[in-house]
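These notes open a run of structures that come right after.
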Structure P
Amino acid sequence: MVITPKTSAKEIAQQLKHLRGYQAEKDAIYKAKSAILNEAYGDEVGSFKRLPAYVERLQAADPGTHAVLEVKHGVFERIFVCPGACRLALDKCRHWLAIDATFMKTKYQMRLKLAAGMDGTGSLILLAWALTPGETD
């Protein structure tokens with residue numbers, strides 16, 4: 001049985017019943033799915049904790065990189081990243097800029113925001129990205 005983020009608890013329960021004849025509790029299924037996905041994709045909290053090192057490495061690898069990481073009271077707030085090469089590419093782009101955002105399907109309700117330009121051949125170039133809090137009440 002392959003478990004992906006799109007696999008529903010109902011599908012898991014049906015497979016367990018069909019393959020093993022086992023009727024699992026919903027809570028147990030959700031906990032098991034969470035553990036499997038954390039093992040496969042990594043823990044979100046752990047990923048947020050590694051962001052300061054990510055920013056340091058980006059800036060060390062390319063001093064032209066502009067990266068801002070905001071943390072309040074030890075809790076991640078937002079990050080903005082524009083690699084140095086992307087900053088240089090902006091000068092070569094047409095006078096056209098696309099900005100888009102999407103909701104991240106995580107328990108933290110963040111938004112991934114992207115800025116892209118268009119080069120002389122009409123190809124899109126990713127210029128910067130940010131991860132920010134999603135909409136609140």
Structure Q
Amino acid sequence: MSSVLTRRLLYWSLGLSSLAIGLVYYRFNPAQEAFFPVCVFRKVTGLHCPGCGAQRALHALLHGRFGEAFHNNALLMLALPYALLGFVLDLRNYLRGHGELPAAYRRQEVILAIFALICLFWILRNVPGLPFEWLAPVE
């Protein structure tokens with residue numbers, strides 16, 4: 001399969017999958033429906049992983065409740081604009097015939113900094129007491 005066709009299929013499948021997932025999260029509240037997956041890390045350890053609350057945050061975000069979304073998973077809400085910008089830039093580069101994301105999205109230092117932020121968020125949201133408990137999702 002050619003790289004152009006592969007890339008086109010990738011964009012269409014990402015777009016349609018995102019739309020389908022968005023519709024499910026818009027229609028159903030993960031806090032009230034049993035068919036959404038539970039966090040295995042939380043179930044085993046009792047601690048919050050970096051993704052805990054992301055499903056509820058997405059549901060709240062799709063309903064325009066930004067404060068609730070931020071409270072459920074602040075990291076997701078802060079990362080979404082960066083991720084969406086990366087997707088838009090990649091799509092723009094593809095449409096213009098360029099093959100790569102801008103350097104800011106490919107640099108090893110940026111990737112390591114993102115990894116460090118995720119680890120820091122993971123640790124801090126499990127520290128008891130204020131202000132860290134604000135990072136924990138709504139139960």
Structure R
Amino acid sequence: MTDTERSRIVELQHQGYGYKKISAITGLPLNTVKSFCARHPVQIKEMPDSNALCRNCLTPLEQTPHKRKRMFCSDACRMAWWNAHPERVQRKAYYTLTCRHCGKQFESYGNSHRVFCSRDCYLKFRRKEADHE
């Protein structure tokens with residue numbers, strides 16, 4: 001292994017590449033790259049952490065100091081990811097209510113002021129009121 005190959009391996013390690021990628025780029029055998037890296041450990045300066053990538057398209061994100069950590073690169077990526085992963089949404093605003101027309105218990109999400117369990121019950125209730133007038 002030449003000095004230029006060694007410096008190239010160190011440079012690629014600093015950029016965050018793994019053994020397989022370094023081996024493919026340099027053309028050196030995988031075990032040679034692994035052995036060199038094990039014998040000459042490099043302190044990686046700017047290795048992006050797992051939180052620094054967009055969850056949808058995996059592009060690197062720039063985090064603003066003292067701000068909430070970004071998870072998505074854009075609104076389009078954010079909406080696409082949440083639409084693809086509805087099971088990850090932590091829904092907490094469920095309300096158990098009683099229908100004004102039929103008296104049946106029903107569950108409403110996000111609206112604690114709902115009165116009827118369905119549109120059908122609403123229409124029947126309105127017709128009943130109209131008949132009494």
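Summary table
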quantity	calculated
Per mean projected area of the Cα convex hull in nm², the highest-valued of structures P, Q, R	R
Which of P, Q, R leads on volume of the Cα convex hull per residue in Å³, for residues 64-119 alone, largest value	R
Origin of the value 12, where relative contact order in percent (Cα under 8 Å, 6 or more apart) was derived from one of P, Q, R	R
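All of the numbers you see were taken from the coordinates with simple rules; none came from a lab. All values derive from a computational prediction rather than experimental measurement.
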